[in-house]
1. Comparing relative contact order in percent (Cα under 8 Å, 6 or more apart) across I, II, which is largest?
2. Using the calculated result -0.28 for log10 I(q)/I(0) by the Debye sum over Cα atoms at q = 0.06 Å⁻¹, pick out the matching structure from I, II.
3. Thinking of I, II, which structure, once mean count of other Cβ atoms within 10 Å over residues 231-238 is computed, gives back 19.2?
4. Consider the structures I, II: one of them gives 1.4 for distance in nm of label points 7 Å out along Cα→Cβ at positions 167 and 207 as calculated from the coordinates. Say which.
5. Tell me which structure, out of I, II, gives 1.4 once distance in nm of label points 7 Å out along Cα→Cβ at positions 255 and 271 is calculated.
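Just so you know, all these numbers are worked out from the coordinates, no wet-lab data involved. This is a predicted model, so every value here is computed, not measured. Cβ atoms are built from the backbone, for glycine too; each structure is taken alone.
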Structure I
Amino acid sequence: MITGEDEVARLCSELIRIDTYNHGDGRGAGERLAAEQVATWLTEVGLDPVYVESARRRGNVVVRLPGTDPSLPGLLIHGHLDTVPAIAGSWTVPPLSGEIIDDCVWGRGAVDMKNMDAMMLAVLRDLVRSGRRPRRDLVFAWLADEEAGGEFGARHLVEHRPDLFEGVTEAISEVGGFSVQVDAGVRLYFIETAQKGLLWLRLTAENRAGHASLIHPDNAVTELCAAVVRVGRHPWPFRLTPASRTLLRELCDAYGLAYDEEDPGPALAALGPLARLVGASLTHISNPTRLHAGYATNVIPETATAEVDGRFLPGAEKDFLDTLGELLGPGVRHEVIDRDPGIEAPFDAPLVDSMLTALQKEDPGARIAPYCLPAGTDNKAFHRLGVRGYGFVPLRLPPELDFASMFHGVDERVPVDALRFGVRVLDRLLTTY
């Protein structure tokens, strides 16, 4: 009988070959073909998935596998089918090829996150074929539109089909669970337990318009640009949450470093390329991203605007906004154009304990540490239903592979052995938790 390990690489390759580029503006093929293929693979083993098309070509698939103990709360396992676009000329291998080269599956989505989509399919199909039942209800969801905020995916289902997630209290999804080599016998697996909040802000400066040949001490453009520089270059201090303290302690213990809350630098440096991702989780961030002013070179405009992507640590939105107001000064006002709360789930939880047990059965040298994702995932949408979300895509990776840099990068690829490892770990987790 074919096992989940046997077919996971094939499933991943076939998903990558389906164009699900999300341009964020309605262009592109959408997720329908991928969602229909997922539904076909599920019906092949006798499951009856629910297909929800939230808009033209925007497909979502949800299926529930009943557990043996209905008194236990359900667990949601979700992944998104869309990907960011790729420019083929920048890649070694065509990004929609799904080729297996050097024992890796290559293509857009191999890392973010058709790898997990395939692992979910492989585990679920194997559970059904073998007649095994989990202890609790498992709800699997393959979703649209995560890369553009989830309006046609997780958010749509939360608003219009919450019944599909009845009884679910916890979830696992992307951006966590992959390994970092500490030494020959020890690997650290990062579990995403929190996500920063998001504030997209529009900054506006207004002053009197006039001819550019004259002196204008109150120039809206100058006022705005000075504020943008202050916001963009502000050295936000490290601000440690309980999860961040646990992370630093685990890093220091794993790498044999002295623990110093005032200077996390040495612990971060030990992570190599991953330091950029983890370091961004220890502080607020404010990055100016757009500027607009004027309509003619010889006219001082009366209005100038800028947009800022702000990311604040969970529970610290007020601190972020108070500091931002000081940086802007009295001549520049701000308005919120999009907001998402920060979220946090406990690291000291039975589900996390089960993750560690499942990892150590396959990798005795496994250790885990919590971290806060600087960005956001569909876990934020399900948080509105009271679901505590974790990032856990278990992959044992070779130490030379810079995995984190391939999120939205070029030459995305995932080792076949890592996919097979992930299937084994997920299978154990989902059948024993």
Structure II
Amino acid sequence: MCVEPSEPPSARLTRRGVLAASAALAGTAAALGSAGSAAASAPDRRPRGGDLVVEGGTLLDPATGDVTEDAVVVIRDGVVRAAGARGRTAAPAGVERLHAHGQWVLPGLIDAHIHLNTAAEARDAVRKGATSARSGSTNFYQDIAVRELARRVPGMAPRLRAAGVFVTPDLGDTVLADPQLAALAGLKDGVRSAEALRHVVRVNLARGADVVKTRVNERAGLPDQDPLAQVYSHAQLSEVVAAARRGGKGVLCHSYSERGCHDAVTAGIRSLEHGVFVGERTLHEMRRRDTYFTPTLTAIAGLAESSDPVLAERGRAYLPVLRQAVLAAHELGVPLAAGTDSSGGTVDPIGREVELMRSAGLTALDALRTATTQAARLLGLDGVAGRPTPGHAGDLVLVPGDPLADLSLLKKPSRVVRSGIPV
């Protein structure tokens, strides 16, 4: 995660390190098993989604808050074709049934900030309810590969918006992610000049990134760094945003200090990540610009549980401030998106972020929307994800009770359906 208590990639190159990074995704390829054989036999064709009828559960549409008891959801070719009460919704014969009696049925959840470096992590995210996601960057373009894995074998990975590599002053071993980045290793001051910033963005876009990730502050998860120290100026952030926009892409920005948050928002970013000390003037600017806020409460709460005393104290100090910022943003009408900032081999359930949104003062339904309808809009997935209605993806999460009464149920889904395929 962006705040994880680990060192950034070392600038020292070793053969073992390069091989390990190159194999990060491929090392779990055996997990594909027979599910991957169809895609492998037709590498230029994307497989259809599954056909499935989910029946007997209580269906919840986060967009409207409507609840339908004894519901039937019909998924064909991975897309919801019908959804409604039994007796009003015809279920086709000969299609696999998933009995949901006693369960609540929701759309698959969306993690708007996650770092997926391996196939195992990608599959774990799906199993924990995140059927769609946005990458917060990876070191060697693993997220680009995860995105393709999701397209070919949907049950193996969330539908993903990939960010490629981090636009940050010190790339470390990430200069090895693409030959076009190697020249940046010789820059005395790192990736700071306008041309260097534009270059990293161009390489990301050439590699197929859907969004661009940058930072304005240092990291919270390293005890020797000051999260309020600013690493890029407004002018530098504006260069990143302009380069991304030329490619038709938005920017998400790692940020903590009020000055950094304000610089990032006024430079034109699409979403503010973490944003612990974001102030009222910046929140008003975010509402005016329709800039999203992805607070990653899960990551900050994780700091408070750290065994490192510096990080634990930082987390304890930051979490109540961030909760207040989330509630202030919500009350002002700033759009919120749920993101766990998971990485490092551990995938936090997106349901925990929803639960923390509720603890910040949102209603249960509004908290749920941050991981469904609102996150779908941020990711450009309106009409695709976030609702269990006809025309949307056949991504569903089943939980053993009313999530509006107990959001903690979302942390351990009883079943997950990805593109019509039970996972």
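1. Working: I: 24; II: 20.
With respect to relative contact order in percent (Cα under 8 Å, 6 or more apart), the highest-scoring structure among I, II is I.
2. On the way: I: -0.28; II: -0.23.
Only one of I, II returns -0.28 for log10 I(q)/I(0) by the Debye sum over Cα atoms at q = 0.06 Å⁻¹, namely I.
3. Details: I: 13.2; II: 19.2.
That value comes from structure II.
4. The value was obtained from structure II.
5. On the way: I: 0.9; II: 1.4.
Derived from the structure labelled II.
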